[in-house]
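Visitor: Alright, structures below, take your time with them.
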Structure 1
Amino acid sequence: MPLDESYVGRAYPPTEPYEVGREKIREFAEAIGETNGVYTDPTAARALGHPDVIAPPTFVFSISYRAAHQVIHDPQLGLDYNRVVHGDQAFSYVRPVRAGDCLSVTSTIESVRTMAGNDILVVRGDVHDKSGELVVTARTMLVARGADGK
């Protein structure tokens, strides 16, 4: 059964704040093979005008994807997660994520469509700091593959 397109625009409550730690940023940078000192060395980050180390651009995925679980596991939406593959990911930054940020994410269903028997769901995660300012918008496309023979 295709996903209900009337869910487009549905927003979910903001997540609890996530405090971005310098060590988490360093670990993430090392895991992806990023060696730029702006991600690991506060002095190098300050030399470029940042108050502390900043996170690599894809770091926010771990925060926004966790927030998207509200959508994924919404029983009314009816998404069969056993058939889901990650289709795409995009980020639109207002400013870099920095060590010390306390971020929360509000997830919204941006689009629902069916193509070639597959449901395609785009979830937008608006990531705000503790003052309520938008830091980054993350878009995650999930593709729920159609059942065999349908």
Structure 2
Amino acid sequence: MQERMDYFKAAPEPMNAMLAFEKAVRGSGLEHSLFELVKTRASQINGCAYCIHMHTSDARRAGESQERLYLLSAWRESSLYTPRERAALDWTETLTLIAQTAAPDDVYENLRKHFDEEEIVKLTLLIGAINVWNRIAVGFRSQHPVNSDAA
């Protein structure tokens, strides 16, 4: 697979605006571990190898366990996630798959048990941001780094 274009070169102004949005979301105050879990889970759903590679690597550098990353796609069946993380992951899946889910009330009500209104907005912006990045990376075939030692 070959990259389709350098989207930063093709449209620097909107891409820089996206980077500024990302910086604001990253600095919103949500815990870093939750940030990386959400970004990784949305990227798994969207099939974005570039973002999965980036966010699992970032999570590991920040101290996230391999086990939690390995089991992320099956978080519902795992006891490794806190109730707050589970609510965030459910909201992540719901919004990432919005055409199928329509953001049901029960998922939102569970989210409200673990997040205040400000945090819900921040989490929703985080989910929106990663979904935009996934569409950019998948659409333009961004290539994740290849570890030559793994070959």
Structure 3
Amino acid sequence: MANDAAGTSRTPGSGSSPDDPTIGRLVADASRDISSLVSKEIALAKSELRVSVKAGGVGIGLLAGAAFVAVLGIIMLSFTMVYFINWNGSGLSLHWAFLIVTLFWFAVAALAGWIGVKKVQQVGPPEKAIEQGREIPKALKGQGS
């Protein structure tokens, strides 16, 4: 029989109670917890992306509808502008009036395209999920935030 630090004697193998986890059980529990944590992080990222995509899809649909109506309006506005520039023959010739209006709409399209590209570049990754993902190695090492 061996004596422990408290001076009580115990037999080999009787030092641990049946409720004490084994190393194999601890590893299995840790593996299960890590797997659960990773799957929940993936679910969080998917959720963030789903909300962004849904809002983006609705926005794109509304923008497409508005663009169609605006195109119809622009066509009518273009003819109105041309005939105002021509003013029943006392203004510029029709071919010059059409050229001026066409160049005006190209300038508007270029400006709208430039602004659109800047807005698309502002779309970012799911920041919360990435930040929490970066915390996983610290948590596994026992370093709280």
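Visitor: When log10 I(q)/I(0) by the Debye sum over Cα atoms at q = 0.12, 0.13, 0.18, 0.19 Å⁻¹ is calculated, the result is -0.52, -0.61, -1.15, -1.26; to which of the structures 1, 2, 3 does this value belong?
Guide: 2
Visitor: Turning to a different aspect of this structure: Determine which structure produced the value 11.5 for mean count of other Cβ atoms within 10 Å over residues 81-88, calculated from the coordinates; the candidates are 1, 2, 3. Intermediate values should be presented prior to the final figure.
Guide: Details: 1: 11.5; 2: 17.6; 3: 14.2.
Structure of origin is 1.
Visitor: Now for a separate question. For which of the structures 1, 2, 3 does the calculation of helix-only ellipticity at 222 nm (-39500 (n - 2.57) for each DSSP H run of 4 or more, over all residues; to 500) return -5500?
Guide: The correct label is 1.
Visitor: Computing mean count of other Cβ atoms within 10 Å over residues 97-104 for each of 1, 2, 3, which one ends up highest?
Guide: Ranking 1, 2, 3 on mean count of other Cβ atoms within 10 Å over residues 97-104, first place is 1.
Visitor: With relative contact order in percent (Cα under 8 Å, 6 or more apart) computed per structure, which member of 1, 2, 3 shows the largest figure?
Guide: Greatest value across 1, 2, 3: structure 2.
Every number in this text was worked out from the coordinates using simple rules, so none of it is lab data. Here the structure is a predicted model, which is why all the values come from computation and not from measurement. Cβ atoms are built from the backbone, for glycine too; each structure is taken alone.
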